[in-house]
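Rule-based calculations on the coordinates, nothing more; no lab input. Keep in mind it's a predicted model, so treat the numbers as computed, not measured. Cβ atoms are built from the backbone, for glycine too; each structure is taken alone.
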Structure P
Amino acid sequence: MTYRAVSVLTLVRGRQQHLDHLIAGLRCQTRLPDELVVAYMQDWPPVIPDDLPFNVLCVHVEGQSMPLAKARNRAAEKATGEILAFLDVDCIPDCEFVRRGAEACAELEDGVFLPEVRYLPASTIGWKLPEHDIPDFVRLKAAGERHPSKPDLARCTVSSIDDFGELWGLAFILTAQTWADAGGMDESYEGYGAEETDFARRLEASNARLYWLGGTICYHQHHPVHKPPLQHFDSIIRNARLFHARWGDWCMSYWLDDFARRDLIKRDAEKIRVLRCPTEAEIAETRQGDEVRFS
């Protein structure tokens, strides 16, 4: 297999400990990444160890608090690798993440690959081995839980996905050419929601193919979730309207339906009408306990 450089790309807004764990996972790769590109959406740069066996590039992304599409685009623009491995800062990659991504891209040039994600419970001590800057993979394997809507990839190498709605921004791998062919992400989306679903449509329109990727697991570090995410009400409504204008249908329907049940909005096939915004008390009530791993 011809050697092709791999850039791992992640976005940061706070969550230094999560980034520390992601970097610890990259230290342990059977095939090291050629670089890590960190797009940070905060005023101060993240802390990066100075003894890493791969290059690190940090790029500051200005704008409102969560310019997710813009940050992914800036990271991709700065990346030098022929293969782009997007990894959420909340994720700890197992030792095979980079190797399996490179192998899959060599086998299926137009592919976009989704590794299995397993969700971790809350932890007060983190997920590293005591006195070592590497993850405790035994604990991670024992504690990680697969999302019930996602398939078990234990016996999978690569498996085709027909529905591009499965694209999950937590972890996806593709060639830089496939990213460019799709045009990157639409920076009109601001804040939380819809930019990944829009990118999935762009990928599908550019004749990319979507696949599950076996042989590697990314462990998602716990953080509090809201069901539904009422704290992002304004951006979800804005981005849902934008998506509808782009593609003629609605995304995030599960959240919009919940908003409608709470009499916050009315929605039909063509428009959303906001009846009222959620109160602070309503937002607080949707925050889930530490036992809840995913929304």
Structure Q
Amino acid sequence: MLNPSLQAWLAQGQVCPVGKLDVFVVDVGPRDGKNALVLLHGFPSSSSDWRAMLPVLSRNHRVITLDFPGFGLSAKPPSYSYSLFEQADVASIVVRELGVKAAHLVAHDVGTSIACELVARQNRGLLPWEIQSLLLANGSLYLELAQLTVAQRILMGPLGPAFVRFSSERTFRRQIERVFGQPVPSSEIDDMWLQLSYRGGIDRLPQTIGYINDRKRFQGRWLEALSDSNVPLRMVWGTVDPIAVVAIAERLAREIPRATLIKLEGVGHYPQVEAPSRFANEVLRFLNGGIAEPIGRGHSNKADSVR
């Protein structure tokens, strides 16, 4: 059952069939054939994480965001791999079917790995549209630096199915609040839980958490893709994220010469939910050619406040 907030979100979007899957997509902003912006969400939430940023981003850009299978308002079939490669297939097909020839990518959490796979395909000439730039936020691209939660570790193990049977909104709220650095409206967490529950999504968690194994196995492929690409790259990172710690972004900025880093001080794992105005400001600054000094030893860039 969806509440009025999510009913309105559902009405704003459309269902895009990808093979036998129904994929929920929101596509807003001017259709001028350029300035397309694709937003990729993280685990275990959905595209609605970006809602507060859409009015600002869509003033001058066509903005497309989708719920990956297993998440949000999209299909959550029991017999599906939920691998990051299949999620990348879905993103690639949705963008192609919407007629987009070139797009800027903004990715959060697990979406950062999906974005890296799309870059790897572009490097090989296998992507049917062009990635013009890439902005990554709070994703565990160096898995050895990530601080996985207890819940994530349980879901990955043999007790995962039993764990989800005893999950409740109360336990979800307690877990998700630990990753925030800024106060978040209670209604935002309500919506996260309702979408996670929608169409049996909680039962899929032991499958969707498998993305962590994909990250471990294919980390070399995806980091190499970032290094080999000429696509402009920026990280915008909440500094108090207890999972995808800021050291991940700092290492990326050191090891990829063209990468730049903006730190959102006091923000946790969900910049788009905790500080949507600040995050949107940084996205637009990047898209408009704003310059951030590359990170070196002992130096960092800090986000400006929204003016």
Structure R
Amino acid sequence: MSATEAAVPLRSDAGLRRSKSAKASMRGIAALFLAPTGLLLLLLIAWPLVSVVWQSVHYVNLVDPLTVGFAGLDNFRTILDDEAFLPALANTVVWTVLSVAGEYALGLASALALAQPIRGRAVFRAIVVIPWVIPIAIAGVNWMWLLNPDYGILNTWMVDIGLLDRPRDWLGGIDTSLLTVTFVNIWRSFPFYTISLLAALMAVPRDLHEAAAMDGAGTIRRFFVITLPHLKVVSLTLIFIHVVWTAINFDFIWVMTQGGPLDASQTLPIMIYKYAMQDFDVGAACALASMSMAFMATIFFVYFYAKQSRGLR
């Protein structure tokens, strides 16, 4: 073997070692830059979650420092034995399902309308975002004024046009409080769906619609055969995210009804708050929070693995 032929693999091996060394160096630099973010996530997310789970199996009381020690499952038994738990769970399901369904339906309808070539479309697209950018506290207080049975303008209008015989206390009625807050939540949250679905609609190829129209497909058929399949990924993502966001939402219900009247609009987040800040039983509050987290984590993993299995097929 000549000297030239022997030198080629040597140079090749040296180049391979330098390449591995460069990759290792880049990984080290990347880890160094990611370390502050990782530490921040540990402090802001991991530690609070671990703390909640830890306190859920211990006695923790804000006004009685002597109530300490390992509780085992006692805090969970306290939650399950509470007569308000099942109604709050049912309210949470109703609040979440109706909110997400209404937000998606209204968001899809408005996105389809704003995708049309109409005059002033840019202005309407800007206006539709307004409910989303209004802070929850301000929106809740404003709707309380609008729905007030004594001076609320909405009650006055409904009486004037004959929808009501007399003003109604929408937030003070046992059978209407939860549905009213749900309606207000839909009003505020649907613009997020509108923006996301509108972006997806803009990405649907026009050629497909033109070809389908030439083949005789009507507007409705084109919507179900072409438009909806292109919105599938965005729709599922939006629905999944908002199921979680809505189920753990505390602000709107607390601002408008505080879970009343007579716990008619109380959901699990409101119940957690009352356990911690009114009954001062942090252990029970953490137990209920842990149960809620476990349920949300189950939904996430079911969604994730279902998506993965479809991708593999």
- Query: If distance in nm of label points 7 Å out along Cα→Cβ at positions 72 and 128 is computed to be 2.0, which of P, Q, R is the source?
  - Reply: Q
- Structure from which 30.4 was derived, mean projected area of the Cα convex hull in nm², options P, Q, R: R
- Query: One of P, Q, R was used to calculate helix-only ellipticity at 222 nm (-39500 (n - 2.57) for each DSSP H run of 4 or more, over all residues; to 500), giving -9000; which?
  - Reply: P
